[in-house]
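Scrolling down, you'll hit the structures one after another.
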Structure P
Amino acid sequence: EMKENRNFMKLKVIVLTVIIMFPYLILGQYGFVVDYTDGELVKIELDNPENEIAIGTSMNHLIDAEFGSNNVLYALPRVGTQFYQIDTTTATINQIGTSTPLTGHMWSGLAYDVTTSTLYASSTTGNSASAIYTIDVSTGTASHIGTTTTAQSVADIAFDNSGQMYAHNLSNTIYLIDKTNGSATLLGNTGFNAAGPWHGLDYSFHNNTMYMATYNSITWEKTVRSVNLTTGNTTSEGTINHFVGGFAIIHAESPGPGSPEPNITVEPESLIFDTTAVGSSSVNMLSITNIGSDTLLIYNLFSPDSIFSVNLSSFDLLPSESQDVQVTFTPLQQNAYDGDLFIISNDPDTDTLGLPVAGVGFIPAPEIFVDPMSLTFDTTAVGSSSVNMLSITNIGSDTLLIYNLFSP
């Protein structure tokens with residue numbers, strides 16, 4: 001007779017994981033930063049620069065990076081003559097050609113003039129003169145325009161939307177630069193001291209603001225700052241985690257009132273995956289729709305956490321078109337995961353959209369269940385037998401191995 005042992009209770013502990021999801025986040029205007037020390041390429045929110053997305057590693061000791069036509073990112077080293085192009089989706093860097101500054105000069109900045117579709121560069125001796133050039137983006141060839149001894153230590157240059165060139169001159173001044181001859185006119189004081197090569201200057205067409213990525217040579221605080229283009233004074237937008245070797249903002253001017261523009265929308269606004277066994281995957285679908293009046297360009301679609309992946313990372317959508325994207329969750333260990341899926345596009349109001357994603361990984365295990373829990377046999381004559389049936393079921397998620405079944 002198999003009797004129920006009432007002094008023994010098998011307790012089963014159930015772990016309940018609760019994931020709270022919020023609708024997708026519309027992130028602010030972004031710039032790209034190349035870390036001078038290690039070459040890491042990151043995307044930072046200009047008005048909240050501690051909010052960043054790591055993309056990959058390009059090259060250290062770059063002195064500046066700048067977007068040219070078709071949002072191609074170019075770069076120059078501080079010391080050297082290589083002219084590079086950087087892939088903003090992978091951080092891969094390739095040499096296009098050679099750019100040679102004046103004798104005794106080091107490269108210090110790059111700037112793109114949208115009014116003439118021309119890439120410019122600056123160089124400096126460090127303490128006595130600075131020079132301005134145009135750059136042939138197909139070969140890297142630098143053509144010298146002019147030299148100034150007024151702005152003797154230009155750290156970077158940038159253009160506004162009217163084609164006016166500005167320069168950040170160390171340690172603490174902003175100059176207006178004549179792009180036809182390189183002459184400099186003082187605009188004003190930045191309000192803080194800076195030194196060394198780790199500075200960037202660029203203009204955002206998204207909100208018509210000049211930004212500076214820099215550090216204070218007295219306190220060593222690294223910040224992103226907005227620049228007053230009337231006085232030259234700067235205001236901190238927040239701290240940054242990098243010494244800047246390149247600072248660039250995509251030159252995609254927002255359409256004027258009434259102009260056609262793309263408009264991104266997604267469904268659903270967050271993705272929660274089924275509990276998934278480690279070593280396997282779960283798939284959810286994400287629908288991206290262009291509800292605007294111009295073509296929507298999806299530049300990149302990715303998650304910084306490789307356990308969330310997509311089958312499409314870039315595509316175009318005409319007005320009213322939709323695209324379904326397969327998002328896959330592949331847990332590596334027994335854990336609750338949450339993160340973001342970032343969609344980078346040419347939507348003028350939502351150039352970077354963050355979609356919350358979450359899932360739980362578990363390790364498969366067998367679980368035995370028997371029915372009934374005890375066996376009581378009929379009264380049976382000595383020398384004969386009675387039979388009862390016992391059902392054994394595996395209600396777990398992995399193979400149940402019965403090594404032995406016996407009664408002492």
Structure Q
Amino acid sequence: MIEVVGVRADGPDEAARRMLADAEVVLGGERHLAMARALGVQAELVPWPSPMRPGLPALMESVAGRRVVVLASGDPMVSGIGSTLVRLLGPEAVRIRPAASSLALARAEMRWPEETCDFVSLVGRDIDRLRRHLAPGNRVIALSGGRGTPAEVAALLREAGFGATRMTVLSDLGSEAQARFDGTAAEWPYDTVPPLNVLCLDVAMADGARPAGLSLAPGLPDEDFENDGQLTKRDIRASALAHLRPCPGELLWDVGAGAGSVGIEWARLDRRNRVVSIERDHERAARIRRNADRLGVPELRVVEGDAATAIDDLPTPDAVFLGGGATAEVIAACWEALRPGGRIVVHTVTLETERAIIDAWQRHGGDLTRLSIESGQPIGRFTGWKPARPVVQWAAQKNQENA
């Protein structure tokens with residue numbers, strides 16, 4: 001049994017010290033191992049490998065059968081080593097003994113109830129993931145990546161139109177060295193702060209700003225996406241997502257992704273949602289990555305290649321969206337790849353793909369819909385309706401009867 005012990009900034013408590021005294025091996029970062037040395041711990045002190053994840057299996061195998069204590073900060077299950085070890089070794093092999101997390105300490109310091117704020121980790125992560133949480137009046141607590149993270153976040157907030165956000169940085173929480181730094185993103189005065197810090201953001205828009213991605217509801221404005229015209233338009237996109245029915249933690253294949261709008265909105269609905277966007281055009285693939293960063297889902301995966309071959313080695317999807325140039329062969333392959341209960345949505349504006357969609361509908365059932373959108377446009381001194389190109393949509397769920 002691996003004992004994973006959370007410690008506060010001021011060091012291990014009495015129970016943790018007794019466990020350290022009984023350990024044969026202590027694993028941890030340099031800061032935690034220095035704590036163990038200062039306490040006179042006699043166990044072998046082993047630092048984490050670098051990079052950690054590739055080297056972790058061999059390290060854990062090397063200490064198998066010995067009394068192992070892992071030192072971690074606060075709650076090891078909050079973006080910590082506890083979560084990693086549970087995934088690697090299984091829950092039966094790991095016991096977690098948390099201390100108060102930095103999130104709990106920060107909420108207490110700010111007097112922010114848990115239900116009033118979002119949490120995001122920026123430790124070893126792209127700070128663009130913060131963007132999904134930016135909305136006027138929202139509160140965000142972010143685990144910082146280090147000394148310069150608050151200044152980087154302030155720059156991101158200014159660029160995104162949220163320069164009026166009130167920022168509080170709390171460092172060394174729970175220790176005698178605890179400190180607080182306050183300011184706004186527009187005038188953040190600190191280039192660096194102590195490395196162990198948490199950011200607390202009271203989000204506010206700058207006057208006149210028009211940030212992208214202000215809603216989590218399906219159907220963001222088309223102008224929120226950089227595109228070359230290959231974009232699933234707002235109303236059609238909302239219909240696609242309604243039929244795809246995203247659930248937390250599910251995986252979407254966005255095939256022929258264009259600007260990536262459907263996959264990006266899928267990912268934004270829940271931080272656990274996963275997306276693989278498949279796009280054969282290099283420039284469009286790069287554009288999808290930029291859109292994903294700008295709209296707060298930088299973890300979205302982009303695969304460059306032809307859909308007919310690119311899907312062969314991908315993990316099994318919970319849902320598939322085909323938005324451009326699908327062939328009968330690609331539709332059939334995506335249907336075959338779906339797990340039982342998975343959903344598929346296919347759009348087309350061409351007669352050739354419409355024929356393939358009708359054939360798939362006749363084989364597997366589901367809903368076949370023709371979507372026609374008209375918008376009001378000036379006609380001289382008057383206003384008339386301008387129709388967009390109609391979109392044929394096939395939506396179906398895979399089950400025992402139609403598989």
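When helix-only ellipticity at 222 nm (-39500 (n - 2.57) for each DSSP H run of 4 or more, over all residues; to 500) is computed for each of P, Q, which one produces -8500?
Numbers: P: 0; Q: -8500.
The value was obtained from structure Q.
Have a look at P, Q and say which one yields 25.3, 87 for Rg and Dmax of the Cα atoms in Å, as calculated.
Numbers: P: 30.9, 118; Q: 25.3, 87.
Clearly, the read-out refers to Q.
Comparing FRET efficiency 1/(1 + (r/R0)^6) of positions 131 and 339 (r between Cβ atoms, R0 = 30 Å, to 0.05) across structures P, Q, which is largest? Intermediate values should be presented prior to the final figure.
Working: P: 0.05; Q: 0.50.
Comparing P, Q by FRET efficiency 1/(1 + (r/R0)^6) of positions 131 and 339 (r between Cβ atoms, R0 = 30 Å, to 0.05), the maximum is at Q.
Quick one: mean count of other Cβ atoms within 10 Å over residues 59-66 came out at 11.8 when computed from one of P, Q, so which one is it? Display every interim value, and only then the final one.
Working: P: 24.2; Q: 11.8.
Structure of origin is Q.
When mean count of other Cβ atoms within 10 Å over residues 43-50 is computed for each of P, Q, which one produces 18.9?
Working: P: 18.9; Q: 14.6.
Only structure P yields this read-out.
Assuming 15.4 is Kirkwood radius over Cα pairs in Å, for residues 195-274 alone as calculated from a single structure, say which of P, Q it is. It would help to have the intermediate numbers written out before the result.
Values: P: 15.4; Q: 14.3.
Checking each candidate, the match is P.
FYI, it's all coordinate maths here, none of it is from the lab. If you're wondering where the values come from, they're calculated on a predicted model, not measured in any experiment. Cβ atoms are built from the backbone, for glycine too; each structure is taken alone.
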